1. Thinking of I, II, which structure, once P(r) over Cα pairs in 10 Å bins from 0, in percent is computed, gives back 8, 31, 34, 17, 5, 4, 2, 0?
2. To test your reading of the models, identify which of I, II gives 0.55 for FRET efficiency 1/(1 + (r/R0)^6) of positions 51 and 107 (r between Cβ atoms, R0 = 41 Å, to 0.05) when calculated.
3. Taking distance in nm of label points 7 Å out along Cα→Cβ at positions 91 and 171 as the criterion, which structure among I, II has the greatest value?
4. When FRET efficiency 1/(1 + (r/R0)^6) of positions 59 and 227 (r between Cβ atoms, R0 = 25 Å, to 0.05) is compared over structures I, II, which one is greatest?
5. Using the calculated result 18 for relative contact order in percent (Cα under 8 Å, 6 or more apart), pick out the matching structure from I, II.
6. Quick check: 25.0 is what I get for mean count of other Cβ atoms within 10 Å over residues 75-82, calculated from one of I, II. Which structure matches?
7. Of the structures I, II, report the one carrying the highest value of FRET efficiency 1/(1 + (r/R0)^6) of positions 99 and 139 (r between Cβ atoms, R0 = 25 Å, to 0.05).
8. helix-only ellipticity at 222 nm (-39500 (n - 2.57) for each DSSP H run of 4 or more, over all residues; to 500) was computed and gave -7000; which structure, I, II, did it come from?
Structure I
């Protein structure tokens, strides 16, 4: 067995859904055992004639699901996403056998409310949390003692790949609240929901929901500007460093995680 075969599976795409010209979802059959916790990421790769190009992607699916799901945004200048974008159902990709990441739900600190802040594909780990807790809820393994408050931002509403799913969960269970917001309502005249960037409305909704750095943990995932501004808003509202965790999807100057 060579090094590649030792560390990677040859995963196969079983489903693809395009949400817009540059946003799509894929589900893959890893081709072998793959263990992970909700909130972790997998490393996907494409072998070119010159080299193997790989990047980490947060997992959308729950560990209870047989296949692994990803929500991907095309970065035209990126090394990997243009290659992934070309792949269709039935095509193969390289898939590292070991999941990584510590962006998992904090159930140890004593803070039982969880403020989940995302932009576009940054919703991925929060969908994984939600699906996992929903399964545990239905199986009687979770009593609703932890509550999720999701704020998801995008420029326009069609960038919300999991809007319908999260709205459905929020209507079904008492422990999940979902609030999508768009920052370019003039480009989306049919949108009737909240408007503004995520960091513009954090204070409004943390006050409304009664969330503080003492009773809630904050998780920020997606665009680095939202994360920096969001952390600043929370710090000014009295949240301490140990109550915040982040997952930055790319560094704008380098496009390092595309």
Structure II
């Protein structure tokens, strides 16, 4: 084999590895990917929108968010971190009593795609136990932190009878960007979803994965703007169980 042929083979092999790596990265991290397993994203009604809040409960803002949602008679979905559930039993019960849907967001918020099978199972199980022990009822929905998953994540979720949920509109509200930019980010995601004839699954946060007490006042302000606008536009807030 000539040096030229060897270089060609090496280049082809490198390209193949890069292609496989790109596919695996997409499967693990892109919120729309269904390659490793089915995820709930949204339904086929572009006038439906699910507000979802990750990383709570948070004693700094979640009560205020609940007051706002009650004023608009809106039901939303909270994906909770188990370690915070254990600290905020009364707040978790208030969320549930207010008619909102509660989901599993792991015990400590790790990147599950890079964890062992044992750690994945433990993260889901411990959060599940924290929520179910607090509420006395089953939890059926799960959002992986950062959206990161691999086949073992789906196996662990299936063992606990959990449906995996992603999103198609992201507020980027964990950054200090202010309510207007959060709304603008979500508007772009909603517009893309509507162009495709889909509902919008909006990713927001009422807490933070590092510690209790994250300031999410901009998120609350953004939520108020959206709910006021939706009431005029005929957009219906739903919880993710409306879609599967």
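1. Attributed to the structure labelled II.
2. Derived from I, not from the others.
3. I
4. I
5. Source structure for this number: I.
6. II
7. Result for FRET efficiency 1/(1 + (r/R0)^6) of positions 99 and 139 (r between Cβ atoms, R0 = 25 Å, to 0.05) over I, II: largest is II.
8. The value was obtained from structure I.
Laboratory data are not the source of any read-out in this text; all were calculated from the coordinates shown. Values in this document were obtained by computation on a predicted structure and should not be read as measured data. Cβ atoms are built from the backbone, for glycine too; each structure is taken alone.
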